[in-house]
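The structures considered in this document are given below.
Since every read-out is calculated from the coordinates, none of them should be taken as a lab result. Keep in mind the model is a prediction, meaning the values are calculated, not measured. Cβ atoms are built from the backbone, for glycine too; each structure is taken alone.
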Structure P
Amino acid sequence: MQDVENALFVIEKTKEVGRMNGATLAQIPGWNRVKASRYLNKLSSLGWLEKVNPGKGFPIYVLGRKVIDLAPEFKL
């Protein structure tokens, strides 16, 4: 259940700040860059987040198509 809570936390934080990267997420107590990258990559591969700068430095993520489909008032 902790994985689900962490995944939802990442999605909520991404919505809150508009975009997310591993360095920002790693600053939150209890998180580090490895854990942050793992969640960001997995959520991106599942369509919950979307990489907006693949291949250019640290990846930046925004809300993905699945979030938009569930709540159309959100913007990518």
Structure Q
Amino acid sequence: MYQTMLEIRKQYNGNWVFMTNCIKGEFNEVIGGIVIAFNKSKKPVAEFWSKEYDSETYFRYIGDIPEGMGVHWMH
């Protein structure tokens, strides 16, 4: 089911999410998509990253970055 990023932030706060069928806005920001995996740990969700998809995909931590966690952003 398609959800906006606002809906995703509310539902999956504190989780890593992997989304497909992502729609981007005017400034190339993801404005929504379909969440196909989520977990508090990055590893189970990261397994989806290596598969081939026919649409835009997006992998992200939703919420405030916990203390002690480092994040490296890549495009």
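Work out FRET efficiency 1/(1 + (r/R0)^6) of positions 13 and 53 (r between Cβ atoms, R0 = 30 Å, to 0.05) for each of structures P, Q, then name the structure with the largest result. Let's see the in-between values first.
Numbers: P: 0.95; Q: 0.75.
Top value of FRET efficiency 1/(1 + (r/R0)^6) of positions 13 and 53 (r between Cβ atoms, R0 = 30 Å, to 0.05) goes to structure P.
Which of P, Q yields -4000 for helix-only ellipticity at 222 nm (-39500 (n - 2.57) for each DSSP H run of 4 or more, over all residues; to 500), as computed?
Q
Using relative contact order in percent (Cα under 8 Å, 6 or more apart) as the calculated read-out, with 27 as its value, let me know the right label among P, Q. Let's see the in-between values first.
Values: P: 27; Q: 37.
Only one of P, Q returns 27 for relative contact order in percent (Cα under 8 Å, 6 or more apart), namely P.
For which of P, Q does distance in nm of label points 7 Å out along Cα→Cβ at positions 5 and 21, calculated from the coordinates, equal 2.9?
Working: P: 2.9; Q: 2.0.
Only one of P, Q returns 2.9 for distance in nm of label points 7 Å out along Cα→Cβ at positions 5 and 21, namely P.
As an exercise: Rg and Dmax of the Cα atoms in Å, calculated from one structure in P, Q, equals 11.5, 33. Which structure is it?
Working: P: 11.5, 33; Q: 12.0, 35.
Source structure: P.
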